[in-house]
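J.: Structures given as structure tokens follow.
Nothing in this text is a laboratory measurement; each read-out follows from the coordinates by a stated rule. In this text the structure is predicted, and so the values were computed from the model without any measurement. Cβ atoms are built from the backbone, for glycine too; each structure is taken alone.
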Structure P
Amino acid sequence: MANDTTLAFQHPEARAAAYPPSDMADRISLRDHLVEVEIGAFQPERGRTQRVLFNVVVEVRPSGVAETDDVDRVLSYDTITEAIAAALDEERLNLLETLAEKVAARVLAEPQALRCFVRIEKLDLGPGALGVEIVRAAGAATPDAGGEAPRPVIGFLTNPAIDSDGLSAMIDRVANLGPTILCVGPHPGAVPVTGHPLTQRRIDLLAIEQNCWRLAARDPRCVVVETRTELDWALKKGRISVWAPSKLVLDATHPPSVQALDTVALAAWLGEVMHAQRLVAVGWNAPEAPFPTERWEV
């Protein structure tokens, strides 16, 4: 037990050596890779960066590189650092566990990789390092049988459109263009004003989400969702989503530059994130975007 306890706090390279696969594998490692990033589930961790330390070991298939000295036949160290950078750039994360899974999955997508040991530690939350360590093997993850989500049509509905007797027909018209995500503005009532930018942003986003539920009450096909996973799943299944924006906006590594209540511009930002094929604004002028946009009358 003492040996196991000691080993638990050693570098992942020692763990890999102590628990080898049936056939001994070569290993490459990245030690003490330090990144400053915003991560964490608690409010004090938002709006600030902290130091995060990565140690990664990858077991690789035999390459015969000793005979050829051919760099193209080995797993590059850049693969590990690029996997870390890509996972951090994809979205703001709450959990180190999620980050570790994303790094391991990216590394194990390489054909040379057999097993990946990932240790990630936060250095600024206490007197010691707080972290997680995972081990994943190639082929162990269940692939997404649905493939990539299709490119959506973003439909922006004003309050007059939501209140219109022709709402269902308008939704039909948008949905006939392709897999659909609907966006709305704030609810028609007064939105509280706090005079504080961070709290005001939260309140404005909640006002939009209240209106999402108002739309869902008017048409049972409209399902309110908040995560990228839910949006992708609904697109693959051909379901109509209503986007509740708080989570994606607040967790974005590249958040929208527009104000929360500039809701049609916020819908265009979602279109960029989701690689939309077009945006239709019902009852509002369509914004400029890197994809086709158009205005429909209510």
Structure Q
Amino acid sequence: MGNYQPQICECAGLTLGGRTGEYPCVMVGSIFYAGHRIVTDEARGEFDRNQARVLLARQEEMAALTGLPVMLDVIASTTAAMINYLEFLAAETAMPLLVDSMSATVRMETLRHFAGSGLCSRLIYNSLDINFTEAELAAIAAAGIKNAIVMAFANTALKPAAKLKLLQDKLLPAARSAGIENILVDPGVLDIASIGWTAAAMEEIRAATGLPVGCAPANALYTWKRARGLATPAFEAAAGAIFSYLISHGADFIFYGPVGNATWAFPAGAAADAIRTYAARLQGVRPRIPDPPLNRFL
């Protein structure tokens, strides 16, 4: 398995990583994504605050029920929207917040806006990928951001060994040069079938680096053409199976899709996490928190 030292990352009171079975998988819900019905003005970041609070409360309720910790993936297409979303969420929650935009400019300008504020320690840059620029690395460093998702994915690096090489040769040096201390590695998900390769990549990256790993299977789920004809229970069952498969292969975090999916995604994740935690006893591993899903949910 490799002679690594499993690394533990701490962000805004949330801990993940270490040996599988020590800390539960973190569930990451997406909010304010393109097409999210609670958003009324995507450019300015205006939204129904009451509905947002309902969604946040539901996620917190499921986290309390299952024992799975949570983070929020905050998605915006403009800097103004991102700042508005983050200011709202910072006041409403205490959880880590991912700065996620298709535009690197939006991500960088957001970092500059919050540089030096108390919110910086809660922000996770999402993500640093093969298209990073020196300006991007400089913005991360200048803002003092210490947490980032590193996306080990490229069309020329689809197999686990190639993802690991890309990570070690290019992405990790870049992240460290920007001052990132808590590195969370996402090998990427191309489509539903390739999730097996993603799981294998997670295991290989963990073995070689000790870094926390996870991925976003929800991206593939919502572009899965055959699933569009499935009734709701069938889609949720398929998605739950995918989440469980990845957790059983050591995922430290899972992007479970829209935050509204919490009611069914958390039970699936908690059941898988509880089973892997109990299995870890065979290697002498015990949970390092007092009330993991094994105790709270099963």
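J.: State the single structure among P, Q that was used to calculate mean count of other Cβ atoms within 10 Å over residues 216-223, giving 14.6.
T.: Value 14.6 for mean count of other Cβ atoms within 10 Å over residues 216-223 corresponds to P out of P, Q.
J.: Something else about it: Identify which of structures P, Q gives the largest calculated value of Rg/Rh (Cα atoms, Kirkwood Rh).
T.: Of structures P, Q, the maximum of Rg/Rh (Cα atoms, Kirkwood Rh) occurs in P.
J.: Suppose helix-only ellipticity at 222 nm (-39500 (n - 2.57) for each DSSP H run of 4 or more, over all residues; to 500) works out to -10500; of P, Q, which structure was it derived from?
T.: P
J.: I would also like to ask the following. Compute distance in nm of label points 7 Å out along Cα→Cβ at positions 16 and 192 for each of P, Q and report the one that scores greatest.
T.: For this comparison of distance in nm of label points 7 Å out along Cα→Cβ at positions 16 and 192, the top structure is P.
J.: For the read-out percent of Cα pairs over 24 Å apart, for residues 32-167 alone, a value of 36 was computed from one structure; give its label from P, Q.
T.: Among P, Q, the structure yielding 36 for percent of Cα pairs over 24 Å apart, for residues 32-167 alone is Q.
J.: Have a look at P, Q and say which one yields 25 for relative contact order in percent (Cα under 8 Å, 6 or more apart), as calculated.
T.: Q
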